[in-house]
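Values in this text are rule-based calculations from the coordinates and carry no lab data. Quick caveat: nothing in here was measured; it's all calculated off a predicted structure. Cβ atoms are built from the backbone, for glycine too; each structure is taken alone.
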Structure I
Amino acid sequence: MSLTSLRPNLDHWPERSDLAAAFRWTARLNMNEAVANHFSLATNDDGTRFLMNPNQMHFARIRASDLITVDANDPATLEGPDAPDLTAWGLHGGLHRHCAHARCAMHVHSIHATVLAALADSRLPPIDQNCATFFDRIVIDNEYGGLAFEEEGVRCASLFTDPKKKVMVMGNHGVMVIGATVAETFNRLYYFERAAETYIRALQTGQPLRILSDEIAEKTARELEFYPEQDSRHLAELRAILDDEGSNYAT
């Protein structure tokens with residue numbers, strides 16, 4: 001008997017399983033923070049209904065069936081079982097109401113992205129291939145306004161005006177990454193953290209940086225944007241590893 005037949009009220013099962021795998025791997029990489037941070041995935045055309053992790057469940061334990069459905073236009077969502085906390089509602093609700101192209105959103109306080117967010121200059125120069133991936137594709141928020149309650153969430157969402165820019169360095173806070181699918185968004189989150197780590201470690205040497213030209217950085221970014229199947233294959237391989245280990249993420 002299939003899992004979907006055992007749980008007939010749980011729709012979007014493939015998407016739930018992908019998102020659960022992303023939670024598990026994010027925890028394995030130590031990119032989450034305790035029982036905070038949130039991922040979401042839109043399930044309707046305008047993006048205002050979305051799947052999200054339940055309130056304060058550790059990423060390492062989240063299963064596909066644990067994910068809750070949130071309606072960004074219905075504050076009564078906050079009254080349901082395992083309802084998202086007010087910062088999750090503010091940040092992701094604001095994003096999905098005001099930024100329809102953000103089908104999937106992943107917000108973490110991963111170490112190196114957060115270090116970058118703490119620098120007076122939070123730009124990420126193209127010093128290697130991973131950093132070049134994000135050339136002219138980052139929004140930098142310099143106006144941190146405290147915890148991401150509803151007003152702060154709407155303000156952050158309003159910064160995603162250029163559809164080419166799918167990473168927000170949230171000054172003094174962390175990072176928000178958006179995309180069309182779980183695979184695309186997780187792949188972007190993974191490589192952004194790697195790029196930020198390379199840059200931070202390069203700064204720690206105290207040596208001059210070798211920075212790519214704008215022309216080569218843009219060429220590299222475009223080539224990687226259209227590199228075939230990298231994101232979907234990346235997530236498929238992570239799911240295969242979890243399956244081989246007997247993980248219950250897809251239950």
Structure II
Amino acid sequence: MAGRVNGKVIMVTGAASGIGRATATLLAREGATVVLTDVTADAGRALARELGGPHVFIQHDVSDERQWQDVIGETQKLFGKLNGLVNNAGVSGPVPANSIETETLETWRKINSVNLEGVFLGCKHAIPAIREAGGGAIVNISSLAAMVATHQIPAYGAGKAGVRQLSKSVAMHCAFKGYKIRCNSVHPGVIVTPMGESMFKGDEREKAKYLRSIPLKTFGEPVDIGYAVLYLISDESKFVTGAEFIVDGGASAI
């Protein structure tokens with residue numbers, strides 16, 4: 001039985017854990033050759049071994065432009081092409097961080113060197129490679145934080161909002177140029193990952209309070225985001241670009 005992304009070479013950043021791990025595993029199961037990248041080498045290599053087959057891990061800091069050039073070049077060298085990119089790598093910083101009055105410039109830059117600049121660099125350097133392969137798709141993982149005020153984590157919210165806007169700009173650039181490259185963003189609500197759990201700092205009462213605000217009365221799982229990415233990276237979504245997919249249990253609808 002053919003998989004939904006058979007024959008595609010897809011890079012997933014931040015693939016060693018959480019949403020990235022679930023997404024990479026799902027893409028591999030559906031027939032893609034997955035290039036896993038992360039700053040965490042041991043977990044990334046372990047996942048590549050677990051997936052087996054042609055899948056590879058490359059250690060990669062998404063805030064470093066030279067590393068982007070190297071990892072895309074290595075992908076083309078190994079597999080001859082790149083069909084898709086999932087810009088998933090991200091950091092949350094301390095939660096709660098500070099107000100806009102007390103946030104430090106150092107923390108602001110550190111968070112957004114990964115969350116926003118990393119996505120910018122990924123799009124910039126993947127576009128020529130995907131175009132050379134005949135087209136494909138880019139999926140940028142943003143957040144529900146892009147849609148609402150984030151007064152306790154201003155740097156994170158601002159960066160994720162930037163990813164939302166950048167995704168639309170990349171989509172239009174590629175469409176108007178005739179590159180046959182689609183670009184969309186995915187906006188998770190609270191997902192059960194170490195990063196998602198960090199926002200509650202072990203406070204079960206705060207966690208329960210937040211859960212009551214979700215209409216479906218459950219937190220998301222990493223694979224819930226993986227399935228949204230799978231659709232957007234596959235040819236099933238060939239008429240979808242510049243869109244934003246909210247996966248939050250209905251939290252943003254009320």
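Numbers at a glance
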| read-out | value |
| --- | --- |
| With relative contact order in percent (Cα under 8 Å, 6 or more apart) derived as 23, matching label from I, II | I |
| helix-only ellipticity at 222 nm (-39500 (n - 2.57) for each DSSP H run of 4 or more, over all residues; to 500) derived as -11500 - corresponding label from I, II | I |
| Given 0.45 for FRET efficiency 1/(1 + (r/R0)^6) of positions 84 and 156 (r between Cβ atoms, R0 = 25 Å, to 0.05), calculated: source structure among I, II | II |
| Answer label among I, II for the case where distance in nm of label points 7 Å out along Cα→Cβ at positions 100 and 132, calculated from the coordinates, equals 3.6 | I |
| Given 53 for percent of Cα pairs over 19 Å apart, for residues 76-139 alone, calculated: source structure among I, II | I |
